Structure P
Amino acid sequence: MAQTFLHTMFGPGSRALQEIAGSRASYARMEAAAGERDLLTKREVDFIAARDSFYMASISEDGWPYVQHRGGPAGFLRRIEGNRIGFSDYRGNMQYLSVANVAADDRVALFLMDYPNRRRLKLIGHASTSQDPEIIAALTMPDYPAVPERAFVIDIIGFDWNCPQHITPRFTEAEIRQGTGPLLDELERLRARVAELEGTDR
């Protein structure tokens, strides 16, 4: 676990429950080693860039949590520099809930899932929106048939990898085709061979 994530997310209530459960001492040692922020490594950057969707939680002005699913081509969420990541925000249902939320409270949490390999990366940070043409251009996917309205920019302060327990493997159509492709090719070869032999017997 990354130290800054724990230090930021553990509140008095969770620490009290950890004391009861007997896990507080080990978590306290991790928190004590915390720096100013958890620095993204190549492992996290590559994982982020490979995702084609994620979930982002923000907080409304009334204090309600709101979770939004974001999707696009693999790589639409990417590192800009250092611990800063971002994505282009395309026109959708025009409710602007996430846009309004981060304008009032910039704290966000992201869940990035890799279902086939049962991996999950949690990110926390401070988000803002940008109309900067250079930032939008840097985050816009080539050949993607949508025009971005703005960019979301997120400064990551902490992250945590989860264990695979209870993550159900799920596969995209492309992943299924990739896995079954050799079997389907072999099936076609066998069908052709059977047809050839049947034609010889006549």
Structure Q
Amino acid sequence: MTGALILAAGESSRFGQPKQLLPFRGKTLLRTIINAACEAGCSPVVVVIGSNDEKIHPELAHAKVMEVRNANWLRGIGSSIRSGVQALIDHAPDVEALLLLVCDQPAVNARVIEDLIATHETTKKEIVASSYADTVGVPALFHRSLFERLLSLGDEAGAKSIILQNPERVAQFAFPEGAIDIDTWEDWEKCKSSSHK
């Protein structure tokens, strides 16, 4: 079974309000990625929250997810990855792999997640990373053999560091739309206008 770890703890400092709760095609960005993970058959689905947790918590109330509050979210993304991976292992010790997902890539849907899992199954590679904009990154799948590495990430280190350090263990999944992420209002306006086309 493949679990999903959704990172939703950041404070969206450049954006000025919680990106997780932006409305997108009738749902929030957070609910959109939760639904995608559930539709793709991921289990369990763990959501790490931190900043703005009082605002974000109600969004999880009716979702079939495991909520993890990272009190140390200010230390950096690595602290959220560690707390999410630990919760996933504690809850589902037999999970074979996990998908690392974020809230601000609106092009990620159930089909993309299913394709990442299928790439893992066909290539047998321990990491499947999305490739876009001349780089590799999330969404990305990590086999359980790399869970210890994820648990040892530094506070400010993202999972990309593990991907780049282990190129021989990585299968690349072409996902050009992965380059679309929401960091600023300008990004958001662009994303909204392209989603109406």
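Quick check: 191 is what I get for volume of the Cα convex hull per residue in Å³, calculated from one of P, Q. Which structure matches? Here the read-out was taken from P.
Starting from the value 2.6: which structure in P, Q was distance in nm of label points 7 Å out along Cα→Cβ at positions 121 and 153 calculated from? Matching structure: Q.
FRET efficiency 1/(1 + (r/R0)^6) of positions 65 and 185 (r between Cβ atoms, R0 = 25 Å, to 0.05) was computed and gave 0.00; which structure, P, Q, did it come from? Derived from P, not from the others. A value of 14.2 was computed for mean count of other Cβ atoms within 10 Å over residues 41-48; which of P, Q is the source structure? Only structure P yields this read-out. Looking across P, Q, the calculation of distance in nm of label points 7 Å out along Cα→Cβ at positions 105 and 129 that yields 1.2 traces back to Q.
Rule-based calculations on the coordinates, nothing more; no lab input. No experiment lies behind these values; they were computed from the predicted model shown. Cβ atoms are built from the backbone, for glycine too; each structure is taken alone.
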